[in-house]
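Rule-based calculations on the coordinates, nothing more; no lab input. Just so it is clear, the structure is predicted and the values come from calculations on it, not from any experiment. Cβ atoms are built from the backbone, for glycine too; each structure is taken alone.
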Structure 1
Amino acid sequence: MQAYDFINNLIPPLKVTDSTKKALAWMEEIRINVLPVVDDGQFKGLVTDDLIYTLNEPNLEVGKMEIESLACFVYQDKHIYDVLRVASEHHSSMVAVLNRDLKYLGVITMEDAIAAFADSFSIQSQGAVVVLSMFMTDYSMYEIARVIESENAKILSSFISVDPLDDSKIKVTLKLDKIELRHIKATLERFGYRIIDHYQEENEPDREQDRIGNLLRFLDI
């Protein structure tokens, strides 16, 4: 799950001497709104179509613009987690990938990153999602798993985030291998766990699912 494995080789970098007109033509051809800028193997940032339209100078060289997101990159050996984190921090739909010598290797789009994240976290596997709220000091995956496994269920993947309703607590989102939640919820509550949300799928093994929609629901974005 290293960043290097998910580089999109169909997205070319712009040179600093390329014109904004050329940048827009490439964006239209590839159907994206942002491109990386590279100078002699060094990542210089990302240029967006909004910035180009704002300047409205079709013959302006890209290198003469105030290129954004110079820090919007990850090293090639970083996990896909880091790609999503950096993209979120910079509000970008694309993240550059560099080696440890800061040489540009390529870019990863958010669409590719989300697809990789979904695959790795069993988002496509059939099963229900349970969201718990608790203090970090009370968090123990071993204990949670023990309770859930007592109902003959397994945790396929988990995700921890800050509880938006109480920043002193965390939300623990669990993807399970079972569709039916009634007994699992009752057992969790009996052991003192507070369930703040759940998503229970219908029992339709052949039903097509939207990969990105399932992921965003899982992450509660």
Structure 2
Amino acid sequence: MNDGPLYGAPPSGDVHDAFVALRRDLLAEGGPRISTMRNHRFAIVVYPPEREFELRRAVATLCEELGQKRWNTLDLSLQRLVLERIRAMPEEQREFVRQCEVDFHEEDRDPERALEYLKEQLMPLFEGVHGVAGDIAAALDAFVKAHPHEQDRSVVFLSHVASLYPFLRASTLLKHIAGRTHHLPVVLLYPGTQRDRALSFLGELAADRDYRPRIYP
């Protein structure tokens, strides 16, 4: 675990409380209890986007402890998956993305229009069962192959979820990977806000109640 300045102060408040509860449920007698449904072992940890470094420290600390207890942990960065998809694009398409970024930042252009055009061009790259969800499913396949028959001593964290904005909603992503997780406990680290079980991604999108998983804290 990195104890350097990158992670800053120890987790506190809701972030701390969420991971105390998550740790308790993962290590419950009889196997992980983050969900009442074995075929839908999803959980969501909601945290303010500005507390990303605290969140990362909490994940690192929990993964280290679980590793000492002979658990298998996977911290799967969605940012990495998104960047890998962009890098695999033909050069002319990548140049288009770069030009859209220029348009987005130029003061004499309409940033909203540039962003909407960018979404139109890139969403097909990320959405659907064969988009980022397919990359996650492939990573889970490899993880289970490396640790067969150990689902009750394994956990996957989906991190850097903010990289999906503005192309995908987290709720849509979870729907596309449902049934493809090999019954592994999967924890989505959700930067946003929660009110009465309605979640707003990054505080930017309209609140969404379309979530079945357990929500922490």
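In table form, for the structure just shown:
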read-out: If relative contact order in percent (Cα under 8 Å, 6 or more apart) is computed and equals 18, the structure in 1, 2; value: 1
read-out: Read-out FRET efficiency 1/(1 + (r/R0)^6) of positions 22 and 166 (r between Cβ atoms, R0 = 41 Å, to 0.05), computed value 0.90, structure in 1, 2; value: 2
read-out: Origin of the derived value 1.00 (FRET efficiency 1/(1 + (r/R0)^6) of positions 54 and 94 (r between Cβ atoms, R0 = 35 Å, to 0.05); candidates 1, 2); value: 1
read-out: Origin of the derived value 4, 18, 21, 19, 16, 11, 6, 3, 1, 0 (P(r) over Cα pairs in 5 Å bins from 0, in percent, for residues 86-141 alone; candidates 1, 2); value: 2
read-out: helix-only ellipticity at 222 nm (-39500 (n - 2.57) for each DSSP H run of 4 or more, over all residues; to 500) derived as -8500 - corresponding label from 1, 2; value: 1
read-out: Among 1, 2, which structure scores highest (criterion: distance in nm of label points 7 Å out along Cα→Cβ at positions 38 and 134); value: 1
read-out: Distance in nm of label points 7 Å out along Cα→Cβ at positions 70 and 174 - highest-scoring structure of 1, 2; value: 1
read-out: Answer label among 1, 2 for the case where P(r) over Cα pairs in 10 Å bins from 0, in percent, calculated from the coordinates, equals 8, 28, 25, 19, 14, 6, 1; value: 1
read-out: Among 1, 2, structure where percent of Cα pairs over 17 Å apart, for residues 30-125 alone as derived comes to 71; value: 2
